[in-house]
1. Comparing 1, 2, where is mean count of other Cβ atoms within 10 Å over residues 35-42 highest?
2. Who wins on relative contact order in percent (Cα under 8 Å, 6 or more apart) among 1, 2, i.e. which is largest?
3. Please state which of the structures 1, 2 yields -28500 when helix-only ellipticity at 222 nm (-39500 (n - 2.57) for each DSSP H run of 4 or more, over all residues; to 500) is computed from it.
Structure 1
Amino acid sequence: MDIKKSEEILAEVHRNCLYAIESISDILPETDDTEIKEELMRQHEEYEHISAKCALLAKARGIELKNPGPIKKAMMWSGIKMNTMKDDSRSHIAEMMVQGTVMGVTALRSSLGEMSDSFGDGEVRALAEELMHREEDFEKRWKKLIA
């Protein structure tokens, strides 16, 4: 098993989940739309679930996952607040979520594409693919809410 590659993939999954969880937590108070809130909370739970799986895999492999620093979090928070201050409509929030999921899927595809077919850690690959497929599903759901 390539420890370095496992570490990189788990770090990408971890980062992706944390950014999504943080973004959802920042967006939730900015909307009064019940349907949007329910979708945000459902997706938050799914990201939490994958994040927990990621933490368990990392622990089992002796890999330390790092959290984003306070400056990155503050930048994300201020970007979301400014975006929703200008427009807190259902379609705008859905567009913001689509942008986030597209970035996540792109990062995961890139990481998975760099893996060789002989990459020996099937659990890590499966978790990254699970997150990528969930994010693709999230993207489809948000696109339906844009119209």
Structure 2
Amino acid sequence: MPQDVRRLLIVHHTASPTLRELFEAVRRGAATDEVEGVEVVTRAALRATVTDVFEADGVILGTPANIGYMSGALKHFFDTVYYPCLEETRRLPYGLYVHGNNDTTGAVRAVESIAGALEWERVQRPVTVTGAPRKEDLDACWELGATLAATLSP
């Protein structure tokens, strides 16, 4: 990859049609023609690796809120990458989107706690969606992707 191209990694657990809508909106925003020099790479949370994180210049995390917590798949991702990435990825820009049927508070708190321990830098407030996504929710997801991409743009 040329040095002037940055990599934005989207790690997601897309377990429902609603999460698919949010993920697609984030991906469209990240790949917007308005931002140049950013390659978007997507990985399901159960397939994302330490190498994926090492090669990334920024990360967007997507998860459902399951019983007041992030998905087991995203937790598995963090369990896999935490110690290898602890020293190597400080100040990595990141963003987060979460969907829940009723509440997203616990999932957001859990992800932010781990990202904080990794010393990743949150670029903007998490996008949280409860229930069926509205146009504003999808627009916020698009904006999340575009903002992270713009942050990385050379």
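Computed from the coordinates by the stated procedures, all read-outs in this text should not be read as laboratory data. Remember, predicted model here, so these are calculated numbers, not experimental data. Cβ atoms are built from the backbone, for glycine too; each structure is taken alone.
1. Of structures 1, 2, the maximum of mean count of other Cβ atoms within 10 Å over residues 35-42 occurs in 2.
2. 1
3. It traces back to 1.
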